[in-house]
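What follows is a set of structures for review.
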Structure P
Amino acid sequence: MVIQTKRLELRRIQEADREAYFDMMSNSNVMHQIPLPEMTRIESDKNFNDHMTADFFVSDKIVLAAIEKTSDEFIGIGAFLKNDEGDPEIGYRLREAFWQKGFGTEIAISLVQHGFLEMKYDIITADCSSTNLGSRKILDKIMRFSHEFWSEKFQCFDRRYVISFEEWKRKSEIIKLLP
């Protein structure tokens with residue numbers, strides 16, 4: 001699976017991404033947004049190996065490397081998941097050096113587009129911590145806020161966003177942003 005945008009390529013995680021992945025997962029500023037503690041090298045490597053070797057045909061979790069086309073640099077990840085209600089969910093995470101450059105929005109839009117057009121989802125959700133203002137801003141642009149809830153997994157309040165295929169088709173301002 002490869003997803004192309006104007007500035008990014010989302011593709012399978014490869015061995016060459018390992019150090020940049022660790023840079024992201026061991027950064028407390030990045031992980032605080034989820035919120036999770038930063039990962040040790042051993043934790044990051046295990047997590048990385050799981051993503052790199054995942055069978056996309058049977059997994060509920062597909063994690064892709066986000067690569068900046070001009071530099072060929074790993075800037076973060078985009079993911080297809082299932083939420084706690086079994087609905088399709090998108091996720092993304094960026095290395096701190098790539099925050100506030102529009103990459104999160106670009107990844108989220110491309111995941112929603114791919115989810116609807118290629119994976120044939122009827123609905124897509126996204127969750128983020130209520131305190132993650134960057135993700136809230138991204139998701140407010142492209143999805144509809146559904147509800148706030150306590151996440152036992154992350155021990156925080158999360159916000160759930162949702163968009164249906166019909167809603168997505170009507171969002172002309174988003175479609176104009178697509179590659």
Structure Q
Amino acid sequence: MKGLQAAEKGYRKLLETSTLLNKMSCKEPSNLQEEVENEILALIEGVHEGMNDDFNTAKSIARLMELGSFVHKFHNQQLPLTAISESTLKAMQTVFHDYIFDVFGLKEETGDSAGDGNLEVVAGLMELIIDIRKSARTNKDWTTADKIRDALQGVNITLKDGKEGTTWNVEG
């Protein structure tokens with residue numbers, strides 16, 4: 001189960017990174033950092049090398065994740081987007097799109113697959129429900145906390161309390 005959850009987390013991270021990357025645009029570099037540019041280009045080459053190594057998807061996905069760290073650094077302004085050329089940004093966008101969607105065949109989840117038409121609404125509601133349950137537990141209102149947990153189990157949603165908070169999962 002943990003392996004499946006880790007795979008889902010990686011899948012979501014790849015899709016999130018792809019979305020962020022597609023929103024980025026770059027003017028001509030005013031602060032070109034050749035070391036950064038060369039590292040990104042080497043990672044892009046590593047994605048291709050992984051697939052050429054007997055379709056080593058794990059290696060290619062690992063390189064995509066490493067590229068993703070650069071995407072997040074640009075997004076969080078830890079690195080200026082002007083540190084790379086427009087052609088390098090386009091190469092990053094292309095490799096992400098081509099490998100995630102065309103080679104690996106991953107698809108973005110749509111609300112229709114959730115059965116209610118809107119995954120964001122479900123996630124928001126679950127966050128609210130978990131917050132209410134957390135408040136009940138803090139106030140030692142075990143009846144309410146248990147009622148929430150049991151009601152969710154009745155609709156195949158399992159809550160898991162951990163050190164980093166409560167997570168939820170749809171069973172079935």
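Taken together, the values in this text are just the output of simple stated rules run on the coordinates, not laboratory data. The shown structure was predicted, so the numbers you read here are calculated from the model rather than taken from an experiment. Cβ atoms are built from the backbone, for glycine too; each structure is taken alone.
Tabulated values for the structure
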quantity	calculated
Among P, Q, structure where distance in nm of label points 7 Å out along Cα→Cβ at positions 43 and 75 as derived comes to 2.7	P
Origin of the derived value 3.3 (distance in nm of label points 7 Å out along Cα→Cβ at positions 59 and 123; candidates P, Q)	Q
Label whose coordinates, when Cα extents along the principal axes in Å is calculated, return 43, 37, 34 (choices P, Q)	P
Which entry (P, Q) yields the derived value 12.1 for mean count of other Cβ atoms within 10 Å over residues 139-146	Q
For 2.2 (distance in nm of label points 7 Å out along Cα→Cβ at positions 83 and 131, calculated) the corresponding structure among P, Q	P
Structure (P, Q) behind the derived value -20500 of helix-only ellipticity at 222 nm (-39500 (n - 2.57) for each DSSP H run of 4 or more, over all residues; to 500)	Q
Mean count of other Cβ atoms within 10 Å over residues 67-74 - highest-scoring structure of P, Q	Q
